[in-house]
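Enquirer: Quick heads-up: structures coming right below.
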Structure P
Amino acid sequence: MKALDDTTGIRQSLIAATDLAACVTTIFERYSILCGFTVQPHATLTTDRAMAQLPRGLSLADVEVSSPPGYRPTQEFCNEIAAMLLDLMDEQPAVLDFLSGCTFARTLH
């Protein structure tokens, strides 16, 4: 029975990881100026880094965009990214196990 439980857990983790990768790909496709962002425990962030609250004490942080020097992403822009992540978390709660400490960056070719 334990082997079956392990297999089910692995399958759920793979599905969650695949769904997270698809969500992040969609985020970068939708927002062409987005260079990257992180998801960090809120307690480890300064207020200027935390852009939007997420479940389990996590925050969307370090949102960087391709823009003129000194430009910072708007709160609305960050909230849209957070909303896409929150939608995924609602559909696939296991995604939360993968997010803490992750950095997501655009791939350049």
Structure Q
Amino acid sequence: MTPALAWGLVAGMAITNIVVRGAPMLVMSRLRLPSVVERWLGYIPVSVMAAIVAVQVLRPDGRYLPLAHNPYLFATLPTAVVYRYTRSFLGAVLVGIASFVVLRYLLG
């Protein structure tokens, strides 16, 4: 592949990305959605994140672990509690990592 072709592909992908993402934003910025639709759209990021996290917690490495020996599952509890009461993403991440390391050591 020549450098010109590589840069042409990068430029084409950038233009495509801008058009595909920008066009809906330009159209939607001029419209006023009903409050029910806005409320419904507000749940999408939370739903997507929950689906991603649930798969990673329940099936790490693509396989099911016995629930009693799943450090991923048990580490979510202190992580959720810290986030619930502090609303600190950094604090929740740090507690989650520390919990996982300790639980992985204890559970094997």
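No value in this document is a laboratory result; all are computed from the given coordinates. Just so we're clear, the structure is a prediction, and the values are computed from it rather than from any experiment. Cβ atoms are built from the backbone, for glycine too; each structure is taken alone.
Enquirer: Using relative contact order in percent (Cα under 8 Å, 6 or more apart) as the calculated read-out, with 34 as its value, let me know the right label among P, Q. Write out the running numbers ahead of the final one.
Expert: Values: P: 34; Q: 17.
Going through each structure in turn, the value belongs to P.
Enquirer: Okay, moving on. Looking at structures P, Q, which one was Kirkwood radius over Cα pairs in Å calculated from, given that it came out as 14.8?
Expert: Details: P: 14.8; Q: 18.0.
The read-out comes from structure P.
Enquirer: Quick one: helix-only ellipticity at 222 nm (-39500 (n - 2.57) for each DSSP H run of 4 or more, over all residues; to 500) came out at -15500 when computed from one of P, Q, so which one is it? Could the numbers behind the result be given before it?
Expert: Details: P: -15500; Q: -26500.
Only one of P, Q returns -15500 for helix-only ellipticity at 222 nm (-39500 (n - 2.57) for each DSSP H run of 4 or more, over all residues; to 500), namely P.
Enquirer: Using the calculated result 2.7 for distance in nm of label points 7 Å out along Cα→Cβ at positions 26 and 50, pick out the matching structure from P, Q.
Expert: Only structure P yields this read-out.
Enquirer: Quick check on the output: 3.1 is distance in nm of label points 7 Å out along Cα→Cβ at positions 66 and 90, derived from one of P, Q. Which one produced it? Let's see the in-between values first.
Expert: Working: P: 3.1; Q: 4.0.
Here the read-out was taken from P.
Enquirer: In terms of distance in nm of label points 7 Å out along Cα→Cβ at positions 10 and 58, which of structures P, Q is highest? Don't skip to the end; give the middle numbers.
Expert: On the way: P: 2.4; Q: 4.2.
Going through P, Q one by one, distance in nm of label points 7 Å out along Cα→Cβ at positions 10 and 58 peaks for structure Q.
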